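Every number here is computed from the coordinates shown, using simple stated rules; none is lab data. Small disclaimer: the values here were computed from a predicted structure and weren't measured. Cβ atoms are built from the backbone, for glycine too; each structure is taken alone.
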Structure I
């Protein structure tokens, strides 16, 4: 068995839990739209899982959702006014609840196919109702770079 074959077999055995981001920025339903905007900007993320007090996954807010909830810049609304409006909107009002989730034991190939075929930017990883992590397109790009580096070593 060649090293390339062995690496391919190892890759095929990988699960969602092997690639997912464990330290996930989350919000609660009652947190404000302003808080979500700030978190996305400061942490440079595009997806925020929404959880309850027991860390059970209940929804997701994406950067696109935030853009949809923004008053158009063509409306000539001052940023401070937008911030004030955002402060009064609970994230639960704009979050998506019909989000596809995956268990941590899902094979990575299946995860990749779901992301690709459904054009999702992320998949929350949920076991027993509780959020365990998140897998994004960026995680697969990092994996691709790692695999390409490994191939160069052969």
Structure II
């Protein structure tokens, strides 16, 4: 069984299976087993955190979807949508061994130019940074914790 670094995220009862010489982990969102990489380890722990600890609805989370930026195909890690279907939060996951840098934020911010989510999160499972984006003012502010999932108006 593979061993990964302890993360600064809650443990959970993940499902692993071995397929030939590699392991796969069950993805709660995609409802299938995916290859277990160090980045996927972080992504699945963060998804668990969003659903089971922050109470974000599973149905409003998408994982590893394609976006087009400057005619290039890119894939975001996690996007949470609000109840109107608008992007609420973009999460960029890195392996625990990857140091979070300005380059990591630039990658996530580039993806967000198309999505225009209100929050941007960058995590390596050990450190988590969250920014609130003010698109009209073209600025962002770091916040100390993840926002609560937005309630429906009315």
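Taking relative contact order in percent (Cα under 8 Å, 6 or more apart) as the criterion, the highest value among I, II goes to I.
Across the set I, II, distance in nm of label points 7 Å out along Cα→Cβ at positions 52 and 92 reaches its highest value in structure II.
Which structure, out of I, II, was mean count of other Cβ atoms within 10 Å over residues 28-35 calculated from, if the result is 16.4? This figure was derived from I. Assign the value -13000, calculated as helix-only ellipticity at 222 nm (-39500 (n - 2.57) for each DSSP H run of 4 or more, over all residues; to 500), to the correct structure from I, II. Answer for the origin of the read-out: I.
A value of 14.9 for Kirkwood radius over Cα pairs in Å, for residues 68-131 alone, calculated from one of I, II, originates in structure I. Quick one: Kirkwood radius over Cα pairs in Å came out at 17.2 when computed from one of I, II, so which one is it? Going label by label, the one that fits is I. Here distance in nm of label points 7 Å out along Cα→Cβ at positions 84 and 140 was derived from just one of the structures I, II, and that gives 2.2; the source is II.
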